[in-house]
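**Q** Multiple structures are listed underneath, in structure tokens.
Values quoted throughout were computed directly from the atomic coordinates according to the rules given, and no laboratory measurement underlies them. Everything quoted here is computed from the prediction, not taken from an experiment. Cβ atoms are built from the backbone, for glycine too; each structure is taken alone.
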Structure P
């Protein structure tokens, strides 16, 4: 028996390839880095750098949006030049540098806010670029470990997703306890730096681990290495594949024209009385990128009719996913401010750091990831498993229910504080919604994407996240200030004043609920047909 045959037999008899757990570990440390920093960012901006809450929400949304916008660039560079492995290492090192710059910001703000701001903006830039290289490539490699049509793929992405949330749980547990410290009710601003340093250290651990394990375990079912830099001259087949992935100068030019026009259109639509470069320009860039990129991909003349329809499915679902992430990602901005100012954080005698409350999501993910994975397999065996778009519609409805529960609790709250247990219940529903939507979406992209566009279309999928995060920043800025009633000044959205927390939460109930119903209707009809047998 040859080495390749032996490897294939081992893959077939084991539950999952060992490479999955290498990627699990690498992603775990990267998410420790990302979510640990994310838990502190908004509070750091407001308390240390003296930004207003609505300004911090917009910065937060812009940062997250750009972090996922750059996944498109990272996916393209990987497919054409560096390969998945090199991009993951480059992204990890870049993000570690970004965290060190945030450590510098948190170490210098007391001496001068101007210098601290330079460090802060530089750190966010490095994190944005690093995430762009890292995120689409590690997700793309999961799908490459399995043969086409392998029924374990949904389960594999759910396991991988648990790695994401194991890291998030650790990051949002350790970084807030180090960085979001209060003494006698007064926040110790100097502690923020230790949270950022812990996040950067985790990123280096993950990058080094990946570097030393990648060659041994990251293999296809036939024993060939995955994630290597492309060599289009190696074989005639590879050369033909490269030609298929090429775009004409005309299509690129038209795409740039569409992109520029859309940016200007969105800029005009979002222009407000108070100028804000992130809201006025960065958000329009994020919204425009995904739409214009659709034209570029669809003009590739080598796409078959089936491939084109499957890509359309990805874009339709991506549109609905925007509404999920815009509501879900209130965790790091508006919901953190609510936890900090309007919530009783005493939980069984322990006073929780406000930034750690959102960690309930990661805890529930770890608790529920395997049961959800087994549940889908059980439904598949019974012949009653919904297709992927229907699962994602269910995820949107669970998100809406979570916000409905918390909205009912705050409706007659008055001047009293919200019990932190209700936030935990809300996060439980959000977590169940996330498990129906996010890992299923990653798996669906791996199934639907033509091989030559695998990393690029993974980047496109993350553009939906980017647009959702940008919208999250806009919506998070609508959170009414604690003294809104006394001042008589209320934020408004589409002509509706947001006077209290009930109005604020109901906005997400309505938005996610409508999106859920529409997607479910499409999932059982047009989308099912356009996927051509893929579920």
Structure Q
């Protein structure tokens, strides 16, 4: 391996590619760009920005990230490597190169399965064909780009002897990073560590490339497997924020980074991650994807630093080290109160936001400051969590085809729950509808449906308080799926399951927050429906293209 990586672990984040493949984690291009900017601030070494061959929109999103995040910014944030995924097929590789080429440090990541079950049933290729394809496609990618990553898909279930041959040929063809995926989360830490050690011992030329890990969490072993890989010699880890990804998800970035940091005396490795931003980016990804972080999630869960048992509380009061192996501040968890209110000025507000990691332009600052003043009129104490919820609700929303302009609800034990909703369409048209429902939220959603005309099924509705107290803001997240509409018909026509769309809203009135969240999801659905004729999604099997 390169000498500068002896004790340094590269963090390869695939939230925008593998993470977006989580059911319901559909992201718009602006959301992907905002997450990429946050990942760059976090200090990740590589951002896998997407799968450019998946659709024209995905290609353009990756290209925009390459231009706006992958080039040296005016600030002191380092520009990460921008990576695009491609199957071992020229068309995929061409599209990946088109997308990442504008970056200062572009990378093409291509893959081909090497396990018997994948080669036989998915690729319908024998071993010789697979080796030939790897040589041809890695070589082709290297003719375009100097930084090439190759992954033998399902390496965890591949014959090690055959894997060594494939990896040797990939190195000869020009691969600079070899990523070893436990694609289905099958291996145990001992097995995966031995697999990495075997590769390092038996593949000629391995000393000139970086060995990487990519572990899935189907058996809850992704973090353990990844650490075992690092101990065996891997110097890059592929991870996602909050551990999102296919099925049970991927190795969690925050778990790996804090594991390496907390146990550094034992493990001896460093990363370039600014850990104080972990909580912030966790919330950002959760908000955009609509996938809530479980309260008991390590590092970033709501209960990660909470202590309820009496014996724990007693120990904490005497010495925090009794039950906390990390300081909450080290991951960006703060209980600080903002000592400015409705009489405070714009400058103090702007400075505090910068301290939190938000650098807003004039228009964004104006909108956020107006919302802050309105919140300060309703809430005596403003916390950093309140500000983050406010900013997410105001700034990080999809294009507003419909905007909430007015809402009035009547409900209680007497009479029927009724909601009157007024929405403003993008072109300026105003629509007002009243509906009756089983409850206030149901009535609001029926009124929105009557205006937006976007048939869908509500899959998930979640509400929780941002902070403690009766005056707390409420955060609402929803997930919807189109039914009997253009988007659903398009998906069915292309052999896909209808995609799901998440929405987020925050307000001191939880009914208003519920309306905002539902509207955000509706807007995403409508935006997706606008470009159906231009979008050509990937076919379900690699063989459909590679045959």
Structure R
């Protein structure tokens, strides 16, 4: 077996991205296969060292995503999560079989509350389970990571016992997750210092930090762990993830880069790709970034106060500790118009990060771009990105919206008529509702025969002006899960319909995957 473990370098921090796994666990952030592949390619361009592509045993969709990322994405180590269970580890090994560089990340809880209330195991039993799990994982790859779930609420001496067992079995990376965002930075730093002094062969082991943001301390805790010797950081783009999210990749990376004088450390991240990656995650998940978010928020480099504006005009470093262009901010200048050709559109898409689009998809985007030029005077980068994301959302989907019309007013009954392509052929139907959007949603549910509950509905203008594209995001509930859909159009009713269809397609695809898996068994 070839050793593919990232090399330990005292001045280099390994960036382990879990946007495709932990990030996808954000309610409503489910991604379909093409979206995961596009994001994995962008993460490779960003320069992450490890991509945790999913949880192989969780679903047929996760298994297929890990397998396809392993086939197609070069450069980073491709990783699958696996509980410390034989079936999980075998499934992970199967999904990663074609990866040139692969890792199995196995875990078991170690805190008293998890041992007694969830696992119902003794400490000795968990030590043996951890050892056996790592030993099995090592039969698939030399690169095995072991995590003590809820480490920040675990007994330190017991952590040492479990970790030493995992190291003895062959684990090369040891992760100490702050699973519930409970610890304080100085506590977490002390944990790592204590464990470095107590574990076997610390020189040959990479210690890793995985922090959640329940108290808003994920980045601070991660940096504290780095100070204490952690040389891998686990994070997600835009900080998405379970509950309040994970450590934000762009924030922790830029903290290390901007304060290199303090940390004396580097990463392999190509920082100018940060904004592009952030926008892609936003478009894929529909989870918008708050305007004042560090690094990638719209206001991150904006100055309104007169004193600040005066200072920046005289010298940027009076109020800016990093350059906006270093993280990929380029501004919203108009780059295309109605006389632009297909090659110009394709080149712009590649510049924006969409470098793996098939020619057939580019043709469809170009046709929609030309149609948009007739409706909108100025075409901005964000407009083109919205068209690309919208078209990719349609590609290979079971339900495709063809035509829509609606009628309403303060003295009329809101009515919608919809024509769409379904797996059973072309279908037309109409329905009434409390308003035009509700009427559209009612009609689409009738045609698709998929009933959902609408949890969230939001509209945002992508660019300025009365002719701006409207970006609609919806979150619906079905099959005891949240599903998010998003779409853009100059008409917000049409954008709403497209977003709703986007969510319904995800539900349909998931049900089809589940049915295929059941048939195969």
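**Q** Here mean count of other Cβ atoms within 10 Å over residues 116-123 was calculated and came to 16.2; which of the structures P, Q, R was it taken from? Each step should come with its number before you reach the end.
**A** Working: P: 18.9; Q: 16.2; R: 12.4.
Only structure Q yields this read-out.
**Q** Using FRET efficiency 1/(1 + (r/R0)^6) of positions 60 and 132 (r between Cβ atoms, R0 = 30 Å, to 0.05) as the calculated read-out, with 0.35 as its value, let me know the right label among P, Q, R. It would help to have the intermediate numbers written out before the result.
**A** Numbers: P: 0.95; Q: 0.35; R: 0.70.
It traces back to Q.
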